[in-house]
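Below, each structure is written out as structure tokens.
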Structure P
Amino acid sequence: MLTSLFTALLLTTAGPHDFTTGPLIADFGPNAEIDVEMSIPDGFVFRHSFDFAAEAEAGELNRHLVSAARFLNMHARAGIPAENMHLALVVHGAGVHDVADAATYAARHDGAENANAALIAQLVEHGVRIYVCGQSAAYYDVETETLLPGVDMALSAMTAHAVLQAEDYTLNPF
């Protein structure tokens, strides 16, 4: 009896081994398939934005960029069509370095390679809008032309959020 209970418990719990990447963003955004009780309404359209200012350690992935990939992957895995997911990232503070080109990133990080470049390319390929706070960029001497392809300069993070909210985007609370 105890063995059967223990076996049943093991079969109903998840662990790190249950997390895989995809189906939209390959190699990034690990997520697990979940048996849910809160259903997502049929035809639901996500308009969701993420905000971050934290810069990753040199040569490491920025966890906020990974979260955006995870958002896309887990919802696609749950059956939400890609065309019903509209994401935006607003980057400010030192985080502007994580969306900069190889030369700008390397100058900031003693020659390190920007591990975020491949992830950003996939996010952009799947329609994720990425906006850099122009005020933060000016503070950190990051120029518009040094941003990775698909990353756009905004007047400020505050401006980007105001525009996104007017377009019915919700803000990720963490």
Structure Q
Amino acid sequence: MNIAKERRAIDAALDNYRQLLNGFSDEHFTQTPPVGGWSYAEVYDHILKSSLGSTIALERCTNNNCPPTKKGMNFWGYYVMATGLFPPGKLKVPEAMADKITPKKISIEDAKNFIIKTRKRIEGVTCLIADAKENARWLHPRLGMLNAAQWFKFTRLHLQHHTKQLERIKSNFAKG
């Protein structure tokens, strides 16, 4: 994996998320689409909290602060990492994670601050990845045990995946 290339892609995705914020009013940002589903605010809350959580897992791997394991990615982990795509259909959040990652309607200002915080975390952990032990892994609830480099790639893939969700929300409002 090319860490610098992944970093540029993460930065580009965060730039895109930041730029999109300029097109929303506060009311529209938190409004639920006519056909239901998440608002823009909830997507931002989810993706940015998830990205921050991924950097924590990544950092645990770089510090080798993980329980010993011989386990690796599961089928979906290999699928996502190999294809760069998430499984089709909507995923149900595991019950153990529901309270932690259920999205909330945040303000545009909160989203901007989350983007800044995420950028700082990404900047802080990027330089640690090259020296991380490949067998130091932390559990991802869907993909199995990921090492630092895999957590970094997941962060990029997850950011890019949810830009498609933002397009679906935009389309839902347009049909509305």
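Taken together, the values in this text are just the output of simple stated rules run on the coordinates, not laboratory data. Just so it is clear, the model here is predicted, and its values are computed rather than measured. Cβ atoms are built from the backbone, for glycine too; each structure is taken alone.
Given that Cα extents along the principal axes in Å, derived from a single structure, equals 49, 29, 28, which label among P, Q identifies that structure? Clearly, the read-out refers to Q. Here the criterion is FRET efficiency 1/(1 + (r/R0)^6) of positions 16 and 32 (r between Cβ atoms, R0 = 25 Å, to 0.05), and among P, Q the highest value is seen for P.
Looking across P, Q, the calculation of helix-only ellipticity at 222 nm (-39500 (n - 2.57) for each DSSP H run of 4 or more, over all residues; to 500) that yields -20500 traces back to Q. Structures P, Q were shown, and Rg/Rh (Cα atoms, Kirkwood Rh), for residues 64-119 alone at 1.06 was computed from Q.
If you line up P, Q by mean count of other Cβ atoms within 10 Å over residues 72-79, the top spot, with the largest value, goes to P. Ranked by relative contact order in percent (Cα under 8 Å, 6 or more apart), structures P, Q are topped by Q, which has the highest value.
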